[in-house]
Structure I
Amino acid sequence: MSGQSITDRFAAAQHSMTGSAISKAVCKATTHEVSGPKKKHLDYLIHCTSEMNVSVPQLADTLFERTANSSWVVVFKALIATHHLMMYGNERLIQYLASRNTLFNLNNFLDKGALQGYDMSTFIRRYSRYLNEKAMSYRLVAVDFTKMKRGIDGVMRTMSTEKLIKTLPIIQNQLDALLDFQANPNELTNGVINAAFMLLFKDSIRLFAAYNEGVINLLGKDRSRIRYKRFLLAE
């Protein structure tokens, strides 16, 4: 508890008294402590996404409320927690996020009063745009590109040309938003941005793999058409 502010402790105590276990876990995962969200709190929230008696909209709204905080630490950690749940939680969470007209509206976020506030606010704006794009991708194609089956019989390798033409630009848009995070090694100066960077790194590997498999499939189809045309001309 030593890294938590008085505000964090008061909020956690409030949630304990009202019996809101989810709100308490979200509060503890998004404290003012300059470190990534603690695993035990994220694990509990992941578990909640699979519980049928848990309201996913309420869970998501609790995370959204934390992004209204003025502290870059709290907001950044709320984004990290959301990203973590999108990656490892039950699919119904990302389904709900994708169904919303708006997700994060942090384009003008700026913490002027804290150490590293200006620098970290820039990354918060970029990170929120990526998470918005990730949810939009799911909304458009009803699949999380970072979780789809890969390989010769994977989704992208067996997709029709028509679907590939529609899907590849969506993956490209998500990749562009991810790469726009643009954190250099010398900017990874604290546990919060490091936690975000690791999640983004994992997504980038999977997105690149999905995109590459789609391109390989598309090129393979083009080669097949060329061979077929040559066959017809030879007849």
Structure II
Amino acid sequence: MEILPYYQKEVVCLHCKNKFKSTKIRSKYIKLETHDTDFQPIYQNKEINPLLYNVFVCEHCGFSFTDDFTKYFAPSVKDAIKENITKQWTSRSYGGERTIQEGITAYKLGILCASLKKEKFVSIAGLALRVAWLYRILGQKDEEKRFLEIARDRYIDSYSREDYSGTQMSEIRVLYMIAELSRRVGARDLATRYFSMILEKQSSSIEPSLIEMAKERWQEMRT
């Protein structure tokens, strides 16, 4: 019997505590081919995209979240989620296989929930970046640019407040994302400033591959 690439995972909603099903992809079917310069993963099988399933969407209350969300809710946050999401929510499931458009919708719900819950800026940036990647797959350049700018701005917020501390994102990687996303949206001066900041830190960096990527983008801008 052939094992399908998709399987159902039971998830407990962080907000309402109800259980629901969400689809995931078995790791053996996820084969990375390469990365784009903003770290968009390019998979060998274009029909199976794990990016579509990062956000869990609660069918009961509409709260949408990822594994990166914290479990703590301030009392005022619970009220804000009820007013802005649950009251507007019509029960529906995102638990099956998702189209790219459904993946985009799930991420947008995740961005709204992360903003209301006051998750770290670096987490919100990551959600917006993934929306941009999905629009890139669809060839919708205006929407891709819009979400690259949102991601870039949240990375700037993260850098200024150092809220990336304690996450998988290092200072150099946050700087790189600000610079590269600025380059992609045509904000040349901003890109130049942040690439320069990376190169100034190269002697103390323990991420030589990122330094090399920054140098390559820097050279591309100068030619």
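Structure values in brief
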{"item": "helix-only ellipticity at 222 nm (-39500 (n - 2.57) for each DSSP H run of 4 or more, over all residues; to 500) from the coordinates reads -16000; which among I, II", "result": "II"}
{"item": "Identity of the structure behind 18 (criterion: relative contact order in percent (Cα under 8 Å, 6 or more apart), calculated), options I, II", "result": "I"}
{"item": "Answer label among I, II for the case where Kirkwood radius over Cα pairs in Å, calculated from the coordinates, equals 19.3", "result": "I"}
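All of the numbers you see were taken from the coordinates with simple rules; none came from a lab. Keep in mind the model is a prediction, meaning the values are calculated, not measured.
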